[in-house]
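**Q** Some structures to go through are shown next.
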Structure 1
Amino acid sequence: MKTIDLTLSKLNELFPPTFTQEQLAKAKTAFLKELALQAHRFYGGKMATIPKAGIYGFNWFNVWYTPGVSAVSTAIRDNHDASFELSNRGNLVAIVSDSTRVLGDGDCSPSGGLGVMEGKAFLMKYLGGVDGVALCVNSYNKQGKHDPDKIIEFVKMLVPSFGAVNLEDISQPNCYKVLDTLREECDIPVWHDDAQGTGSVTLAGLVNALRIVDKPIGDVRIVMYGAGAANTTIARLILMAGGNPEKMALFDTKGGLHKKRDDVKANAAFYRKWELCEKTNPGCLNDIGDALKGADVLIAVSTPGPDVVKPQWIRQMANKPIVFACANPVPEIYPYAAKEAGAYIVATGRGDFPNQVNNSMGFPGILKGALLVRARKITDEMAIAAAYSVANFAQKKGISPDYIMPTMDETDMFAQVAADVAMTAIANGVARITPSRDEVYAQTLGDIKEARAIIDLLMREKFIGAPDPQMLANAVEKAVAIVTR
């Protein structure tokens, strides 16, 4: 093992060729988890803070700090919007979480989300040229319960230092109140990536999947498995994009969402779920197996698998069924099993399978576009614009059952998303400034290239040291042992 090449093909080659598809899928999951643990320990996390201004002689200390910086303070005092130009605020995102819904691992304690939040900051910088700060907070109140008002107050307090806020891994129902309150009461964008981000990229994948099977979005029957922050927002965006609520049904752990779900209606905190109870599933179906008979699309964002979605469910779907199994870190059904059951197009949230429907395709460009027009909020229309931007980018390259989404290494896509989102923000009247589309595109692409050039330089000069190849060997050995024991 002489290299650290982790491209998709190389990743598969790390394991014995005798492995079945199921063993290979399990081995890759175990390998990536073990390698992540070792690599994070090796680097001490993923992010650091470095200056972006230089020192060109002793008195530059007096420019960047006192006495010169006093002029910056008073300029911002007299015009708060000057903070976007005179500080890094205009390109800085707070990544805020109480770590109560971390991937498929649930409540990981406040600091348990740091790995994910640092990962978010890493992707923001590399994919969007955006600076991010991981902020995991303790949301417990005196009664020992997670209090959404504590998150709301925390975010309101930090607004003057940031250009946008990315909420992450906050469990329902608290996530609904936190997002909806902050969207309206803050004068910078507050974005819940698990909800709006996942909704946007899932809509993008669905748009292209339906283009391939030649089915209009308003005609297809859609079944959604899981009714948390992600799927409820996915459903809302699909309906805004032309989906038919009478042909949609959502299912949570207690059955279908519909007008007879008095348990949902009785809990005011679940108002987003109740809205969908009133709009969808007019037949009041409670069995997902019944709902999937003749359905065109299954979108699962529920419990990590791999046996959560049953092959027999897929077998009874309509011609050329579309299956999105997007639980992380393990999909509800592995792609090979879904294909064996008859799925025509399969997507997951992971990059080691084709068709990664993951919010990493959306949030770097969406946040960058919002920042470059100094938006006051990210509207649903901006999220939908991002979805069609992602979908159209892939369509121009040539979509197929195994390519409905761009991949994270397609740099131009993020600049296109930023430009489309920025123009929609201007049209929606939530932008402070109005650069042209070409200006946003060029600025985004330039910032992305600069971020990557800096990282490449640090790697080349060994300020970022390459991990020991033995690290990979150890991770492979452990993964193989887990699968074969």
Structure 2
Amino acid sequence: MSERGSLLERVSPRLRAVWEMSIPEVREYAGVHDYDGQVLDLSPASVRAGLARLGKGPREPDRHDQAHLEAAEAGLRASYEVAEVHRWNPLVHLDNLDLACYDREYAPTEVRAEARRRHLELWPQAVDASLESLDRVPAPVARALLPAAAGLTEGVEDESALRAAARLVARLEEAATTGPTDCALGEKVLTSLLSEPEAIPVDLGRLEVRADAERLRLSQHLAEECARYRAGSEPGDLLPELLADHGEAEGIYEEAARLIGEITAFTLDHDLLPDPGGSCRVGPAPASRRWATAMMSPGGAYEAEAPAWYYVNPPDPSWSEREQAEWLAVFSATTLPAITAHEVTPGHFAHQRILGARARSDVRRSLYSYSFVEGWAHYGEELLVEEGFRADDPRYAIGVWVEALLRVTRLACALGLHRGTMTVEEAVRRFEEDAFLRGPAARAEAWRGSYDPTYGRYTWGKLEIMALRDDAIAQWGGRYSHRRFHEALLSLGSPPLGTLGDALGS
């Protein structure tokens, strides 16, 4: 039996139905390379057929795994049935075409090149299906994602694929000028997108109150650390100076690589996690993934050993000198350490490495709660403050609080944009005023909210993990340690927020 057959035939048909609607994510983040060279059919009929296959088959033998699987099924229904993301969100379609998944060295070069070739051959039919679905793209969403759509073709020479991509770009260009100006999904849809994949009921009003309280807490911490850095200084006066302390792009890559070693050593010395091992490289993202400032492309649980990539995205060279400086401010000496803690250790890279080594079921190895994934990495930044990382230099804590204010502003803006109480322009101002971003960085964050309605998951996930930690301390008493809590939590893989309590029974 082939390796392909051994994996896809081994997993339950119920889990496989989830995989078949999540091919780009399962291929890249879980490492199910049985799906190399394949694309989703995102036409309306195919989406309906995929939804109909969900939930068919035997239950998982483990109670937690069954709850996790049910949450993944509910999340797909929320996305494709309730929100109908395939009709308005081009990012779903761009992810389907994206070739960057073949860049990491998870297999020999020739194997990945052949998979990439097969994938490109399918672009025309994938784009046909996408154009059949994309009938209500809001203008702000189209404008936000046009650069990423154009970036898909970097390095592509297949003429048929290029013509297909051009048709998709043309559709987005049309939507950018003629599409609806309102990108709001409404309370019902947003509630479903947040609650269903997390197996937890969500009250948007209460979540907004939690966001406001968290912003106040973070602002107080930031003010205290700024005063510690320079007596009498206020964040609004000090931060422009601190954020301007950055190098050029090449120097940022070198500094990020050095920070990986420093932060990993601190994490292990303080017994916060087991040694994640592995290799993590630093460099610019492929052009199709330059819609965010930084991101992690880790190895999947089903992959052989391969380097991960910590992408640090440079500014667009077409921007003005001022705009490029505003973008590079994100990678200042104050904020780059917190970003590295988030993306690498104890954040995404370490999480994925531990998941791959310890998750004992296919559900835990392949299905991800993105609120947990991002919440864990965000929690890791603040954990290092608590443990005294660079305690004699307030800039690390300042960077953590600045990054946290960015994340809580995402939550506030997602709620505002999709409840219809905030425009994209107002969201830009919120990022400038509350998160200290400027120019293209503030615009990129606001635009992201138009097509990523759950990007407040960073703060939400962190708050749920911190609340569970309080429960663990109360329940375990003298038997509590950070290491025990973290390992118990990560043994669940990337669990839906509503199932986190299962970690306390381990």
Structure 3
Amino acid sequence: MGQKVEKERFEEAEYARFTERLESSLTALRELLARPGFGAGPASIGAELELFLVTAEGRPMPRNLEVRDHADDERVVLELGRFNLECNLTPVPLAGRPFSALAEETREAMDLVDAAAAKLGGGVVPIGILPTLTEFDFTRDAISDETRYRALSHGVRRLRVEPFRVRIHGAELIELEVEDVILESANTSWQIHLRAEPEKFGRVHNAAQLAMAPVLAVSGNSPYFFGRELWEETRIALFEESADDRDIERRWRREGRVAFGTEWAAGGAEELFARCVRDYEPILPVVGDEDPVAVVRAGGVPELAELRLHQGTVWQWNRAVYDPADGGHLRVELRALPAGPTAADMAANAAFLVGLVKALADEPDWVDDFPFAHAYRNFYRAARSGLDAPLCWPGREGETPGGVLALSLLPMAAAGLARAGVDPAEAEAALGVIRDRVERRRTGAIWQRRAMAALRDAPGSTGRMVTRYRELALEGSPVHTWPDMSV
């Protein structure tokens, strides 16, 4: 989605030409993956952090274009909603001290954007869903003033003429209909990119599908939406339903445009890219001049701009990514974790997730005996119930609460990080944050709920909670150390 889109509407002939280019891109990718040595190289990680802009009272501040310009940093880009920005962090080698580097740059980026927002009387909040959002914040005017986002809206509405229906049943129930994709902007995330060698790509992707649930269970940070208390990580349900392009003509498709998946990857990266081309219609049919097959057969590395753009409009929770940089390589984008509460928390979540993925990918036989349906159920249970979610795991009988399972998996994550060359002290510090968070039962979602209970629905209580959350988030101590909110 970072590629340039110069117009808002497209002709049917452009969609047909784009579909043809996707097929030739798959051919080029298949031949590129067969090239000896393609994609080889040391493992690395990167991250994208989405942020809310808020007023001094904790309300959404729809001025992202001005804040971006004040920040004047190429890492800071617009997101779909005018009250969102994204910070693209610098990729670092996985060996060594990558999570300290991520945490340091995350703090730096948040401070940079916060200072830019302060010039307009606002600030930033790293949180999965901003609790002060109301239905009045989601008009058509709330979409960022950028052609690609208007084109995205038109493209999705071309496929779905019905309203988008959101129904989430948690501690309370919310049901609503909207006419546009703007509700996507209610969600902000912490997305980890993990480089993977092509021959191991399927194993890494499968490992991410299994590992995500216990990490999500201890990372919930989105309990409120429109004043309703819903899931520990409501963002999962909200994003899936707010961008579901399946209308009456597309009921045959098993999953929407935001999805966990339906089966383990058996054929590696090629299979995962082909699924997205096969199952999802294009939204942004921008066709370039490159002949990708000709480039590959001439010994070059193609841009595959059309395939990358298409992948960027299919928001799988663990997504395959092709990047032509550095001679071309593949990544698994781990998209399910929420933003916040602090840089230290996000770095710890990344360490736990990457450690589990590396450990599971190195011992892939568990896939043979662990049904995909179990991983699927784990994922949504973790989003709904957090630390108390009943989760199953390969080689274990029955179900285990998410927090208890996470504690038992910390040694596995540590071993995975050690084999990847992560400094042992670095790994212990990051995983220690997870351990303390679980033992103290203090996730971001739990802190928010306790804060709201302490305020007892006093006037302006949600704004007060967000303002205090923001102060603590920017101070930087992990959420398990945060004091309770007082009236």
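The numbers here are math on the coordinates, done by the rules we state, and not lab data. Because the structure is a prediction, the values reported are computed rather than measured. Cβ atoms are built from the backbone, for glycine too; each structure is taken alone.
**Q** Compute distance in nm of label points 7 Å out along Cα→Cβ at positions 269 and 301 for each of 1, 2, 3 and report the one that scores greatest.
**A** The structure with the largest value is 2.
**Q** Right, another one. Identify which of structures 1, 2, 3 gives the largest calculated value of mean count of other Cβ atoms within 10 Å over residues 357-364.
**A** The maximum falls on structure 1.
**Q** For which of the structures 1, 2, 3 does the calculation of Cα extents along the principal axes in Å, for residues 133-228 alone return 56, 39, 28?
**A** 2
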